[in-house]
Structure 1
Amino acid sequence: MATSTMRGFSKRIKVIAKEVSVNSTSVMRKTVITVASAVALRTTVDEGTARANWQIKIGFALGGMVNSFPKGKKGTTGLAVVAQVTNQAVSEMKKLKDTDTEVFISNNLPYIGVLNKGSSIQAPAGFVQSAIEAGLSAIRKSRLVK
């Protein structure tokens with residue numbers, strides 16, 4: 001009797017472990033997409049350069065700056081740029097195999113740090129931290145075991 005109970009327990013633990021693994025990858029994907037979308041949306045906008053320069057990559061941070069804008073126009077400041085960043089995050093997250101891999105959300109503009117400190121009257125200081133808080137909120141609402 002005890003042996004069958006232990007086998008059942010062992011089997012259930014293996015199922016839970018698999019579920020946690022699958023769900024943690026799903027939570028990571030959701031979190032990265034949430035943070036990428038939020039940081040793009042909250043980035044101050046003048047010509048759209050800062051907003052369009054958020055880059056998402058698995059395994060390493062991308063270098064350089066983004067020079068392409070939606071519809072090929074510099075000055076596209078609206079939701080098309082946010083959608084572009086979000087789509088990049090979704091595309092990268094489709095490649096994510098497990099949570100052992102680092103994911104980088106970066107912006108290589110030399111003035112992005114100054115913008116985040118509040119140098120623009122168009123957006124409050126701390127938009128990066130605010131986006132990270134949105135990601136943490138997504139994590140808190142997630143469940144690894146159902």
Structure 2
Amino acid sequence: MNLGVIITLIASVYLAGLSVTVGLVTYPSFRFVEDENWLSFHRHHSSRITWAVGPAWLSQALGLGIWLFAGPQQTWIAWALTGASALLAVLLTVFGAVPIHQQLRGGFDQTLNQRLLTYHWLRTVAWFTCVGGTTWALAQIS
């Protein structure tokens with residue numbers, strides 16, 4: 001087994017699972033937060049989710065780096081698919097979800113929340129594609 005592929009797989013599975021939870025539970029629940037509690041709730045969510053996502057992103061990047069430089073050559077297409085999907089998830093977050101969260105600091109808005117969910121499900125697809133890419137790589141080297 002290749003350490004880079006394994007690290008990438010673990011991080012990708014974690015991110016995909018977290019993403020499904022956030023998409024099915026967290027974001028849809030935003031609408032139930034009372035207006036007077038929204039600002040503190042959203043501030044709390046935004047600061048805590050960083051701790052849930054950040055280390056996994058770093059682990060995924062580390063795994064992809066190890067895989068790129070020390071991984072089996074027959075998995076380069078799987079690496080490219082996984083790397084592109086991980087980058088897409090980051091870009092969707094930085095240029096999609098984060099700006100919407102910044103707008104939500106002013107108060108809950110159902111239209112913004114729906115846009116957030118759209119970006120979120122696109123990220124979820126990207127993370128599941130990472131899981132598929134790493135699984136494919138493992139099948140190639142097994």
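At-a-glance table
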item	result
Origin of the value 35, where relative contact order in percent (Cα under 8 Å, 6 or more apart) was derived from one of 1, 2	1
With FRET efficiency 1/(1 + (r/R0)^6) of positions 57 and 121 (r between Cβ atoms, R0 = 30 Å, to 0.05) derived as 0.95, matching label from 1, 2	2
Given 39, 15, 12 for semi-axes √(5λ) of the Cα gyration tensor in Å, calculated: source structure among 1, 2	1
With helix-only ellipticity at 222 nm (-39500 (n - 2.57) for each DSSP H run of 4 or more, over all residues; to 500) derived as -18500, matching label from 1, 2	1
Among 1, 2, structure where distance in nm of label points 7 Å out along Cα→Cβ at positions 97 and 113 as derived comes to 1.7	2
Which entry (1, 2) yields the derived value 0.9 for distance in nm of label points 7 Å out along Cα→Cβ at positions 41 and 89	1
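No value in this document is a laboratory result; all are computed from the given coordinates. Note that the coordinates shown come from a computational prediction; the quantities given were computed from them, not determined experimentally. Cβ atoms are built from the backbone, for glycine too; each structure is taken alone.
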